[in-house]
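Chemist: Below are structures written as structure tokens.
Bear in mind these aren't lab numbers, they're just calculated from the coordinates by the rules spelled out. Here the structure is a predicted model, which is why all the values come from computation and not from measurement. Cβ atoms are built from the backbone, for glycine too; each structure is taken alone.
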Structure I
Amino acid sequence: MDKSSKTYVAGHTGLVGSAILRRLQSQGYSNFILRTHQELDLEIQKDVEDFFRRERPEYVFLAAAKVGGIYANSTYLADFIYNNLIIEANVIKTAHKYGVKKILFLGSFCIYPRLAPQPMKEEYLLSGPLEPTNEAYAIAKIAGIKMCQAYNKQYGTNFISVRPTNLYGPNDNYDPMNSHVIPV
């Protein structure tokens, strides 16, 4: 990626997106396209389409997602699966349509089976039941990973995913009912 490449960081105000943005800025990248959720609702396909047609990003970091802790994931299952599926589908499909060179999709470590052998390996994906308290979120993230893989296979795109673990830091959500718990 060239330092002047037009780069869209979706979710740049959140925990992971803001960390990605800070890291890229510290390495001299500067040609960013940034939109808050209020400026661009990634759940609205027409708005996503208009944005990509107008802005033509070369690279996309897809860190935008509906996230929360155990209580939120257990309570708002439909919201977590729908919101995340629609965001992923809209961005990935439209990025392909407008020739994005590369997507980095942020998955989640919760996509692995609850009782996966340790140390955990990538091939354990889809090898057993998920943790029930965040199953809806995990399924949406698995779908995003599989969507990237499908576009790569069918269209030769370069859409990759990563699965970060134990995330915490600046711009995290610390709401007592909906936030994550930092592991000890």
Structure II
Amino acid sequence: MEHGKSPSAQLTYASAGTGAVNHLAGEWFKSETKINATHIPYKGDSAAISDLIAGRVDFAFLAGAAVLPHMETKRLKILASASSVPGRGGDNVLTIGEDRIKGFSAEPWNGLMGPAGVPDSIVKKLNAAVNEAMQDPEVTAKLASMEQYAFTGTPQYFTDYIAEQTQRWAKIVADANISADK
């Protein structure tokens, strides 16, 4: 990282495209560490991974599921986990959000959504079913094998999480002056 702080540093980092979470993670990381790195947008993770393996870019924030096959063949190496949760990324892997930048977390998440007006009784049943499924040891083990982790709670908790994520990423977009045409 010290090399990246040099005014003459010419580091590059790949993302799945302008505005993708891995692009925003790179900008957040640059801001916090004060490294000099240029964003190289790709059309998806696959193209970014190909150039990372070939050494045409220096680093990338990528989902574990996308890079696991390349780690198994030793074509890629995890430098750190973009999480604040210990152990994500594997044993003895630096966790950026725990070890270096408090609160840093650029992890993928998904949610079950429905149209406005779904009756509360249906929302409660679906929420209970999802939470139950995500507690199943087989499900959590399968997800973990792909570096994916269950995210459960109430619908209000998820709503609040989306609002917090929106606020965080909006600040990073504004601070980095990111626009759709960049």
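Chemist: Once FRET efficiency 1/(1 + (r/R0)^6) of positions 58 and 162 (r between Cβ atoms, R0 = 30 Å, to 0.05) is calculated for all of I, II, which comes out largest? Before the final figure, lay out the partial values.
Modeler: Working: I: 0.95; II: 0.40.
Ranking I, II on FRET efficiency 1/(1 + (r/R0)^6) of positions 58 and 162 (r between Cβ atoms, R0 = 30 Å, to 0.05), first place is I.
Chemist: Out of I, II, which one gives 19 for relative contact order in percent (Cα under 8 Å, 6 or more apart) as computed from the coordinates?
Modeler: Structure of origin is II.
Chemist: Moving on to the next point. Hey, Kirkwood radius over Cα pairs in Å, for residues 10-105 alone derived from one of I, II reads 13.5; which structure?
Modeler: Numbers: I: 14.1; II: 13.5.
Only structure II yields this read-out.
Chemist: Thinking only about distance in nm of label points 7 Å out along Cα→Cβ at positions 82 and 154, which of I, II has the largest value?
Modeler: Once distance in nm of label points 7 Å out along Cα→Cβ at positions 82 and 154 is tallied for I, II, the winner is II.
Chemist: When you work out mean count of other Cβ atoms within 10 Å over residues 26-33 for each of the structures I, II, which one comes out largest?
Modeler: Numbers: I: 13.2; II: 19.4.
Biggest value here belongs to II.
Chemist: Here semi-axes √(5λ) of the Cα gyration tensor in Å has been calculated and equals 26, 19, 17, so which of I, II was it run on? Could you put the intermediate results ahead of the total?
Modeler: On the way: I: 26, 19, 17; II: 31, 20, 15.
Working through the options, I get structure I.
Chemist: Upon calculation of distance in nm of label points 7 Å out along Cα→Cβ at positions 114 and 138 from the atomic coordinates, which of the structures I, II produces 0.8? Walk me through the numbers on the way to the answer.
Modeler: On the way: I: 0.8; II: 2.6.
Working through the options, I get structure I.
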